[in-house]
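Trainee: Next up: the structures, one after another.
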Structure I
Amino acid sequence: MASSKEFLQFVLEQLSALGDVSVRPMMGEYVLYCHDRVVGGIYDDRLLLKPTASALALMPDAERDIPYDGAKEMLVADADNAELTCRVVEAIASDLPAPKPKKGKKSR
């Protein structure tokens with residue numbers, strides 16, 4: 001089941017305080033970015049986040065699930081709790097390495 005655009009908009013509104021949050025569609029679902037780092041995604045109208053050390057510290061009792069067959073386990077976030085969700089997403093982005101710079105095209 002693909003995620004609804006309504007749920008996507010709800011999650012983006014909840015995370016709007018962070019400023020630098022974006023999504024990319026992927027096979028009917030959405031990959032969630034914060035500060036250009038993949039922090040999780042929206043799968044089957046659920047917000048799933050990477051289980052980094054900081055995320056686990058902030059949400060020790062969070063339910064875990066996989067977004068699709070063969071994927072790694074992720075934390076199921078309560079998107080209704082905007083304050084906690086923003087703190088967790090920001091913490092996950094801080095835990096992850098900076099994205100590698102993209103290589104430019106070589107001139108001939």
Structure II
Amino acid sequence: MAEYDSNRLCYVADSDVHGRGLFARCDIPAGTWIGHYDGVETQENGMHVLWIEAEAGSGEEWIGYDGTNELRFLNHSRHPNGEMDGLDLYAHRDIEAGEEITFDYGEDFEAYDN
């Protein structure tokens with residue numbers, strides 16, 4: 001299994017939210033670029049697929065990316081400390097070392113309160 005240990009700002013470990021998660025290796029100030037979600041384009045849903053809105057005129061509404069790096073372990077929270085801008089992850093607020101990095105998966109996950 002891959003180690004997912006190449007990002008200087010975060011690492012993968014067991015999560016209290018779900019399975020494994022992404023955690024801050026050090027304090028990360030708000031607005032900091034944490035990483036890019038690497039993945040192969042797909043139209044099939046899966047455990048590590050990130051869906052983003054397609055560009056206008058592309059003929060698609062959403063495009064999925066099947067994650068291949070450590071960002072694939074991002075878990076959902078209704079009170080996230082991270083946010084995605086396309087395929088890039090940024091700190092939404094200051095994140096403390098050892099804190100799990102999460103983002104809001106969107107309205108389809110409204111029932112989850114973490």
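Just so it is clear, none of the values below were taken in a lab; they were calculated from the coordinates. For clarity, every value in this text was computed on a predicted model and none was experimentally measured. Cβ atoms are built from the backbone, for glycine too; each structure is taken alone.
Trainee: For which of I, II does distance in nm of label points 7 Å out along Cα→Cβ at positions 7 and 39, calculated from the coordinates, equal 1.2? Present the calculation step by step, with values, prior to reporting the outcome.
Mentor: Values: I: 1.9; II: 1.2.
Derived from the structure labelled II.
Trainee: I have 2.7 for distance in nm of label points 7 Å out along Cα→Cβ at positions 15 and 31, calculated from one of the structures I, II. Which structure is it?
Mentor: II
Trainee: Now, a different point. From which structure (I, II) was mean count of other Cβ atoms within 10 Å over residues 47-54 calculated, if the value obtained is 20.1?
Mentor: Working: I: 20.1; II: 14.4.
It must be structure I, since only it matches.
Trainee: Assign the value -8000, calculated as helix-only ellipticity at 222 nm (-39500 (n - 2.57) for each DSSP H run of 4 or more, over all residues; to 500), to the correct structure from I, II. Each step should come with its number before you reach the end.
Mentor: Details: I: -8000; II: 0.
Value -8000 for helix-only ellipticity at 222 nm (-39500 (n - 2.57) for each DSSP H run of 4 or more, over all residues; to 500) corresponds to I out of I, II.
Trainee: Looking just at relative contact order in percent (Cα under 8 Å, 6 or more apart), which of the labels I, II belongs to the structure with the highest value?
Mentor: Details: I: 25; II: 31.
Of structures I, II, the maximum of relative contact order in percent (Cα under 8 Å, 6 or more apart) occurs in II.
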